[in-house]
1. For the read-out helix-only ellipticity at 222 nm (-39500 (n - 2.57) for each DSSP H run of 4 or more, over all residues; to 500), a value of -26000 was computed from one structure; give its label from 1, 2.
2. Can you rank 1, 2 by Kirkwood radius over Cα pairs in Å and just name the one with the largest value?
3. Distance in nm of label points 7 Å out along Cα→Cβ at positions 25 and 41 computed as 2.8: which structure among 1, 2?
4. Computing mean count of other Cβ atoms within 10 Å over residues 17-24 for each of 1, 2, which one ends up highest?
5. Please state which of the structures 1, 2 yields 5.9 when distance in nm of label points 7 Å out along Cα→Cβ at positions 33 and 73 is computed from it.
Structure 1
Amino acid sequence: MVKTRYPSLPIMLLQDLMRFKWIIALAIAVIGSALTVIYTAHQNRLLTSERDELLSTQDKIDREWRHLVLEQTALTEHSRVERIAQEQLGMIDVDAKHEVLVPWQ
């Protein structure tokens, strides 16, 4: 009985890897491509979320600006300014006989 000797396991694995190197390279490329798609989709979701938050903040600031414009319009209304001048400062309208003109050089 003659014992046949088989090559060791690491050598057999190396031989199989060399024989199927294109299949292994394609498998690595497919896995790399899948990981790239996953990363890109994640980044897209993050950017979309940030964009939505920024648009929400922009809407909030626009509303606040509109309220401030309305408040400014109300505060600078002529009748209101005149009423405050009369009530708080005791100012009155000047009659023509009390009007004094200052000469200009």
Structure 2
Amino acid sequence: MDLKPLIAEKPVVIFSKSNCCMSHTVEALIRSFGANHAVIQVDKMASGQQVERALLQLGCRPSVPAVFIGQEFIGGADEVFKLNVQNKLAQLLLEAKAIFL
């Protein structure tokens, strides 16, 4: 499945599941920056299993959360938290025009 149409919607797209606590944590972190983002809950989609397979093929294990910033695959929760600790997440969000100073 081609994820490009889904990730083109917003500067930040987070694939999640409604019952995944790590997805909710990543969403809260991105939201704390005031970022323009979309959340796609794969467990609520008719084609959710296809989307999950595509995320797994990208290397996201587990499949969610999967974060795209500026249409680039960033990774899952560990990668997003690491970028935040390194003070690199805000810069990525700025470059993607998800936030403005």
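We did not get these values from a lab; they are worked out from the coordinates using the rules stated. Please read these numbers as outputs of a predicted model, since none were measured by experiment. Cβ atoms are built from the backbone, for glycine too; each structure is taken alone.
1. It traces back to 1.
2. Once Kirkwood radius over Cα pairs in Å is worked out for each structure, 1 has the highest.
3. The read-out comes from structure 1.
4. 2
5. 1
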